[in-house]
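Next up: some structures, all given as structure tokens.
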Structure P
Amino acid sequence: MEELKNFLLDNHYEERKRVEQLLPFYYQYMENILQWNEKINVTSIRQEKDFIQKHYIDSLSLLKYKKWFLSGSKVIDIGTGGGFPGIPLAIFFPETQFILVDSVGKKLEVIKECIKPLSLNNVTLIKERAEILGRNPDHRQQYHICVSRAVAPLQMLSELCIPFVKEKGHFISYKGKEGIKEVEESRNVISNLGGQVENIDFYSEEKGMERHSFIVIRKIKQTPEKYPREMKEIKKGWK
């Protein structure tokens, strides 16, 4: 966990005392996930070093925007998989509410068991498809921030995620080095969904990690009622 500790301290994300208080929570969740992973495949990552780099440091690179994670605010994580980035962020922001969504129930059951010892009272798990939940008035345009590390084209992710975001809120997509290309292909789609590309922020070029990017989209107006469409329509793309 020393690498994670140094990452948080070197980037001035928190004072040393608090970082040292948080590390046991990160360690326990990692151990729990890796143990469950032997029975139910929730991540292809099996080694602690890789887990810290590719799950924890990658997820927590979003802390450069920590001023947006206000006490009492609501964050939704679409396609959370093994709980990333939602759980690492929820550990760091105990006063922020996190809703983790995935369509695969067994993954959510693993997360549920893995967070029990951590007493994370700010985490809610929902089994549902994003395109269905995004039309539910209890969730549509109810979140300050939507995050997603899901592997899907930005056009598709934008249609699935932007409907969840309140006006003036943000959708942040974790992307690889192809982020700029995807943005250029998606600007009109994002605009039609009520969003505006605010920033393309590259990170993780140090520490021997792959070059990743955050696509930061600000919600500037309400999403038209017809979005998100059914998945078969979303997969057809936009004309």
Structure Q
Amino acid sequence: MAGGSSLEKENDESTSLASLGIAIGTIFTIETISPVRKYPVHLLGYSEHRSIFISSPLREGKEVLLDKDCTLTVRLLIGKTVCAFQTKVLYRSIQPYTYYHLAYPVEIEALQVRNSERVDTKIEADIDSDFDIVGEWPKPALINNLSKTGAKMTSPYSLGDKGHELLVTLQLSVSGMDKRVCLPSLIRNIEVNAGVEVGHEGRYVVGVEFVNLTDEQRLTLSTYIYEHNR
């Protein structure tokens, strides 16, 4: 792809649902257009060239009704590959439980993300910790670059020592929607800018590694990196 993007198009044989080898239970993210909403659902199965079956989306523990023929964008992560396709609701079944038939995708966009690729950012984040460290929590930080596996950030305050666990909360704009994510992390590197006074932005430069991310969190990061590398 132009511009040295961190995602590369898969070959033609990997653009069908069957060839991707998607396991039953895989988490999809579906996006509705009107109103604009995003929901995680599970793949229940599919009938090739006919339909795919997904669990009912939930909001605050309650089922969300999808109208027949409404258009959806579906995104999922398989290994290091971000996949996306458009579909529509064919049928809503309520027996023996609620699930949906979606139109079988004619074509799937499959793009590979390299773990090492980073995007430069200026994203404000809140940093929290369960460690008994002096100071008020959460603390502010600025995410300077971001990858699937970690981030580099600066803060006016010390965020802990190497090996300490942090919760990095930030807001990402993905597919035109703002999504707030909380990413469990480990501190891997720390630098102190001696020329910057205590309490001033950029005093501490911290590299963190994301750990124990959910499929939905990994998909959000991968999609964000793809969209900002195009």
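Read-outs: derived from the displayed coordinates by stated rules, not from any lab. None of the values given here were measured: they were computed from a predicted structure. Cβ atoms are built from the backbone, for glycine too; each structure is taken alone.
Using distance in nm of label points 7 Å out along Cα→Cβ at positions 103 and 151 as the calculated read-out, with 3.7 as its value, let me know the right label among P, Q.
Q
Supply the structure label, taken from P, Q, corresponding to volume of the Cα convex hull per residue in Å³ with the calculated value 143.
Q
Work out the source of -10000 here, i.e. which of P, Q gives that when helix-only ellipticity at 222 nm (-39500 (n - 2.57) for each DSSP H run of 4 or more, over all residues; to 500) is computed.
It traces back to P.
Once mean count of other Cβ atoms within 10 Å over residues 95-102 is calculated for every structure in P, Q, which label goes with the largest value?
The maximum falls on structure P.
Among the shown structures P, Q, from which was the value 16.2 of mean count of other Cβ atoms within 10 Å over residues 31-38 calculated?
Of the structures listed, the value fits P.
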